[in-house]
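Computed from the coordinates by the stated procedures, all read-outs in this text should not be read as laboratory data. Bear in mind the structure is a predicted one, so any value in this text is a computation, not a measurement. Cβ atoms are built from the backbone, for glycine too; each structure is taken alone.
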Structure I
Amino acid sequence: MDEDKIKAIIKQLDDEVPREGAKVILEQYGGGPDESQIVANQKGYLRLGVEFLKAAFAERKSISKKGYDSIPIDFGYLISENSTVDFDNFEITESFPDTTYKRKITDRLIPLVFVGILAVIALLALIGFGVVVKKLF
């Protein structure tokens with residue numbers, strides 16, 4: 001599918017999915033951002049999807065500190081005031097850093113050293129316990 005067709009479909013969705021009655025709540029229910037959820041009515045999810053689709057073709061405004069282009073997204077009408085999570089910036093990029101993590105030798109050694117130290121402590125505790133028991137009897 002070419003870009004012009006996609007833009008036409010997004011425009012049609014934007015025109016036909018009503019903004020009235022669309023509600024979305026972004027909330028953090030736990031101790032950190034990894035414990036968050038989106039709660040919305042059907043119109044809310046539809047409008048949220050339309051806004052994200054529009055973001056793919058939004059005019060790029062400025063470059064952020066990370067080097068990504070900032071883009072305007074209109075969520076003000078959609079996100080409920082009861083939301084505990086807020087996004088004040090949206091950025092777009094086509095280049096993402098390599099996210100594969102290669103384990104270093106120290107990543108493997110640290111747990112082994114820790115287990116070794118615990119084993120030595122346990123051994124010394126057993127020897128000490130044995131000496132105390134021997135002295136008592």
Structure II
Amino acid sequence: MKPLLDLIKRFEGCKLTPYICPAGVLTVGWGATGAGVNLGEVWTQEQADRRLESDAMNAVKQTLALCPGLAGNRLYAVADFTFNLGSGRLKASTLRKRINADQWELVPTELRKWVMGGGRKLQGLVKRREAEIALI
């Protein structure tokens with residue numbers, strides 16, 4: 001799980017005060033969104049770290065449900081994609097089809113398509129996808 005946590009920490013950073021990310025989503029801690037994230041509610045580092053562990057584990061579970069053959073660094077790389085973009089995006093993607101068909105030579109091309117946020121290409125996402133590819 002350490003490679004996944006390292007990826008998330010590297011690309012999310014940790015902000016204890018909620019903010020709106022480039023995609024327009026309310027975010028706090030290590031990229032936490034959704035339930036428990038409230039505008040104006042400052043988190044402690046302990047809260048952020050606990051939520052990271054929980055969200056990362058959920059990303060692994062969701063990824064395995066959609067791509068059951070994954071293991072090791074490949075699992076962590078795709079789970080980072082799931083953490084970043086959500087399981088709905090993985091479920092509907094050609095990326096998932098390539099993974100489940102064991103077409104790993106085509107996976108980098110699919111990952112490189114997912115670099116947009118808020119309607120524009122984000123260099124942070126370009127770097128994140130390349131880090132995922134390197135892990136694969």
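Brief remarks on what is shown
- Value 2.6, calculated as distance in nm of label points 7 Å out along Cα→Cβ at positions 13 and 77, assigned to which of I, II: II
- Source structure (of I, II) for distance in nm of label points 7 Å out along Cα→Cβ at positions 21 and 109, computed value 6.6: I
- If helix-only ellipticity at 222 nm (-39500 (n - 2.57) for each DSSP H run of 4 or more, over all residues; to 500) is computed and equals -15000, the structure in I, II: I
- Entry that produces 17.9 once mean count of other Cβ atoms within 10 Å over residues 45-52 is calculated, selected from I, II: I
- Source structure (of I, II) for mean count of other Cβ atoms within 10 Å over residues 29-36, computed value 8.8: I
- Structures I, II, by distance in nm of label points 7 Å out along Cα→Cβ at positions 37 and 53: label with the highest value: I
- Highest-scoring label, criterion being Rg/Rh (Cα atoms, Kirkwood Rh), among I, II: I
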